[in-house]
Structure 1
Amino acid sequence: MNEVTIVADYGNLCGEGPLWDAEDGVLYWTDCVGLKFYRFQPAANRHELLKQGLEINGFARDVSGAFVITNNSGIWFWDGRDEPRLVAEEVEGAKCQMNDCIADPRGRLFAGSWFYDPGMPDYPLGKLISVDLSGKARVVDEGIHLANGLAFSPQCSTLYFTDSAARRIYAYDYHVESGTVRNRRTLVQVPTTEGLPDGLTVDSEGFLWSAQWYGSCVVRYDPDGRVERRIATPAKQTSSVAFGGPELMDLYITSAGKSEPMPIMPPGYDPDSGCFGGPLFHLKSEVPGKLEFKTKLAAPMV
């Protein structure tokens, strides 16, 4: 592995959701706390702020060229220019307070809701929600404390889903044609002495790459959940990862510059000093990633 370098430094309060668009040859990422959305064009070595004032916690590219975005007030369809249009703010009586999301091979969207609040002992648990091609949302699983990274195995027979507060990466059996999940099990249980598992991606060999918030690292796990390697980063709050580049050999890593102390911090973690993050980082990988899918959602009527 080569060294981790800085691609862009906008001082992101909470950089998240890096996503490579192979068709356009660009990487998108968001600052979900700073309400900013960015684009990086590696061929021109150019990065820019595309939008500000819009909360984007997670997003997927749609085949129409638009984006499907998730945030604390719902799931939205956004053409990249005008105001986003609502897809769902509630599903089966539960508020769509959403975090990360991902498109599946048929163009559906999967996203996790979260309500984690350490100051409230009885906060409601989040859900795993899917949105079909017509825009209809449904709950496919529940019992999630702090929904985070999602990823599919290379054959799309397994869906991975991160619960940061529980320190778990779950695996589900996934049926592509029906879009159903079953047999949730804990693939990775991160020790309390380490950071929290956050954003997630999978490479072409089926290994998982998990950014570790509070952990200053990205961890690569084999398909059985064993640690294969640990890559140190300069940021204590390393937030998410994505493969990109023409050969998918470039690993992009987001980070968060605003310290977010929580009771589930590892013992001895210092939330008051050090480099928490803010830049978008890059690492040249020895293993290629795999392309993410695009949604095929019908644009909602105005």
Structure 2
Amino acid sequence: MWTYDDARSALRDVLRLSRAMTFKAAVAGLPLGGGKGVIMLHPGQALDQDRRREALLDFAETVASVDGRYLTAEDVGTSDADMAIIAQVTRHVTGLATGSGDPSPWTALGVESAMRVACERVWGTTSLQGRRVAVIGLGRVGGHLARGLAEAGAELVVADIDEGKRELAAALGAEWADPAAALRARVDVVAPCALGGILDDRSAEELRCRVIAGAANNQLASEGVADLLAAREILWAPDFVASAGGIVNIAVELEPEGYARERAEPAVRAIGETMGRILDDAAAIGATPLTAAMELARRRLAEAGVSA
């Protein structure tokens, strides 16, 4: 659920997101396709409780109409409580409290696993102790990631457009910055955890980090930015690989045995192994991590008889 200037903007966004989800599932080796749904809000539109419920129920009818070809889950702008409302209309909803639950802690765990592998490639160790990390976006995933990094001994610079997140920053002993300053801060790692397009030609030239690993989808404004980052010796962990923890967790819910945390956690942590393979492949062929990740996704889609 997000605000868009017009329907064309919403359509472009949902197509970008669905493409990223297709590659995310493929790279993670999941028996799932890729899809995204958008509930479009107009600029300045505020939904009271009744109108929000009405919008969610309308969306639920759409999900129900495709009879299981699309499964919805919590994402930006929605909550587990919203999923419970949708579940009143369709059974094709995941991440409920009775199933795999809130996916955001798992997305954060996958990002941390990918970040550790990227750090190992640059500094020779997966330890985050003393690493200076800028977390941009302290929403549900970014907040969990920041907490995990703090527990791992990282020094945090955090940013969010919501000034109310300063309370979390203080609790973690983190330095507060505005998002633009955090992106360009002198840190070891930048973790984009808000919306996409944050890495463009200009920001790629202004970065002062060595690693980028975050939860935001579509972090690159264009694929050419991957080459700019590589030229500056900044290791970018492909977003659709690093942020797969949520869908990996949900996939466990869909297994015949039903959901079990003891199966979900190692599956999510294996994102680090996948990231390591991609970085190894990129180094072996002299390509960017984006190219290597896309090649892996395309191979797996081809094996499933799907063209990308």
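The numbers here are math on the coordinates, done by the rules we state, and not lab data. These numbers come from a predicted model, not from an experiment. Cβ atoms are built from the backbone, for glycine too; each structure is taken alone.
Data table
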| read-out | value |
| --- | --- |
| Label whose coordinates, when FRET efficiency 1/(1 + (r/R0)^6) of positions 138 and 210 (r between Cβ atoms, R0 = 30 Å, to 0.05) is calculated, return 0.85 (choices 1, 2) | 2 |
| Top of 1, 2 by Rg/Rh (Cα atoms, Kirkwood Rh), for residues 130-201 alone, largest first | 1 |
| Given 1.4 for distance in nm of label points 7 Å out along Cα→Cβ at positions 34 and 250, calculated: source structure among 1, 2 | 2 |
| Structure with the greatest value (metric mean count of other Cβ atoms within 10 Å over residues 186-193, set 1, 2) | 2 |
| FRET efficiency 1/(1 + (r/R0)^6) of positions 106 and 274 (r between Cβ atoms, R0 = 25 Å, to 0.05) derived as 0.95 - corresponding label from 1, 2 | 2 |
| Value -15000, calculated as helix-only ellipticity at 222 nm (-39500 (n - 2.57) for each DSSP H run of 4 or more, over all residues; to 500), assigned to which of 1, 2 | 2 |
| Distance in nm of label points 7 Å out along Cα→Cβ at positions 26 and 42 - highest-scoring structure of 1, 2 | 2 |
| Answer label among 1, 2 for the case where semi-axes √(5λ) of the Cα gyration tensor in Å, calculated from the coordinates, equals 25, 22, 20 | 1 |
| If mean count of other Cβ atoms within 10 Å over residues 90-97 is computed and equals 18.5, the structure in 1, 2 | 2 |
| For 0.65 (FRET efficiency 1/(1 + (r/R0)^6) of positions 10 and 50 (r between Cβ atoms, R0 = 25 Å, to 0.05), calculated) the corresponding structure among 1, 2 | 2 |
| Winner on distance in nm of label points 7 Å out along Cα→Cβ at positions 2 and 146 once structures 1, 2 are ranked, highest first | 1 |
